[in-house]
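Heads up, there are several structures right after this.
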Structure I
Amino acid sequence: MNDRQLLIFTKNPELGKCKTRLAATVGDETALNVYQQLLDHTVRFSKKVLADKCVYYSNSIQNDDRWNEAYFDKKQQNKGNLGQKMVAAFKASFNAGYQKVVIIGSDCAEINEEDIHAAFIALDTNDVVIGPALDGGYYLLGMRKFIPALFKDKSWSTPHLINETIATLKDQSLSFSLLAQKSDIDYENDLYREEALIDFELKKEQ
């Protein structure tokens, strides 16, 4: 067992049930295609990360899919809001004996394995590492001890999340490091950022 674990939160790729904000302008089929590409990108770079890896499915665990069991353990996300789901995942990892735990989603086309390695290195000298997203949230969160306060009374999926999280860290006198700011792909405009690593072919539904 490695002393580091990478957790990957993902949604089951189902038509009309993922990337709904993107789908509002490009259609359900295109949004699903974009998300499939994001999943493939996440699989490719996360395989290269030097850590144990676990993918957390939103609805049900899938077998014989892109998340090869040779590289990824598989679990299902707990019920509740995003904070409650992450609390359960982090707690399970630290209870299992991991010393550094990093969590990411599967919505960012700009992230790569070097970002994950940088996060683990940051945890050598910091209690927490955060990858801030352009929308005010974060695309990555890592810690070297379980800190439940980071998930209490937070404005999930709002522009206030990163500031609320940093305020908690300061209130608790916890050290933290910030990675480079990146963008998740939530809206059509996010597809056209120069930093995006995926060549999307957008074909709006007629």
Structure II
Amino acid sequence: MGLFGRSDRNSAPTFDALVVGLGNPGRQYARTRHNVGEEVVALLAQRHGTALTPGRDSALVADTRIGTHRVVLAFPTTFMNDSGKAVAKLIRRHGFRDVGGLVVVHDELDLPPGTVRVKVGGGLGGHNGLRSITSTTGTQDYIRVRIGVGKPTNKEQGANHVLSRVPADERKILDVAVQVAADAVEAIVTQGVDAAMNTFNSR
């Protein structure tokens, strides 16, 4: 067995991790704060010589290797609020028996812009994508790579904050964070989540 728990069914492919980047589909949402997770999985696909392509599970998907580990990269093509539908289908299709191999990359209002943190489980922080994934998987105990996008001045501006155009200076910060978050995913897969937390949570 590899780094994470997975199915022993002979009919299932053997994968070590499912890395899901959250965001909304459509060009109007590209490069917004809410889509930094999508950017990370696209970057990982590029780094490892593949591309995300439409699959059968309401997601763009790539099958690649990170180190010696076979990894599925995915971006749900549902809207953020329904991310869990795609995640549940991907878990079943790729033979995972639990969420031990699930790594979710997402924007985080409770972290300053550009901050990257790794955690396992915990609360949902009002994030609708995480809420959907927790609802369909029945657990919050999956790995998260959190990319800080900062808080709006008041709660009523939350949706506008994550979906609106990002100022150029902040966008540069987020571009660096996307690179760091991709590094964090690679560390989780190749070194384990504890080592990744030690490295990235102390920055």
Distance in nm of label points 7 Å out along Cα→Cβ at positions 103 and 135, calculated, reads 2.7; among I, II the input was structure II
With helix-only ellipticity at 222 nm (-39500 (n - 2.57) for each DSSP H run of 4 or more, over all residues; to 500) computed for every candidate in I, II, -11000 is reproduced by structure II
If Cα Rg over 2.2 N^0.38 Å is calculated for I, II, the one returning 0.94 is structure II
Value 1.00 of Rg/Rh (Cα atoms, Kirkwood Rh), for residues 15-94 alone was derived from the coordinates of, among I, II, structure I
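The numbers here are math on the coordinates, done by the rules we state, and not lab data. Everything numeric in this text was worked out from a predicted model, so none of it was measured. Cβ atoms are built from the backbone, for glycine too; each structure is taken alone.
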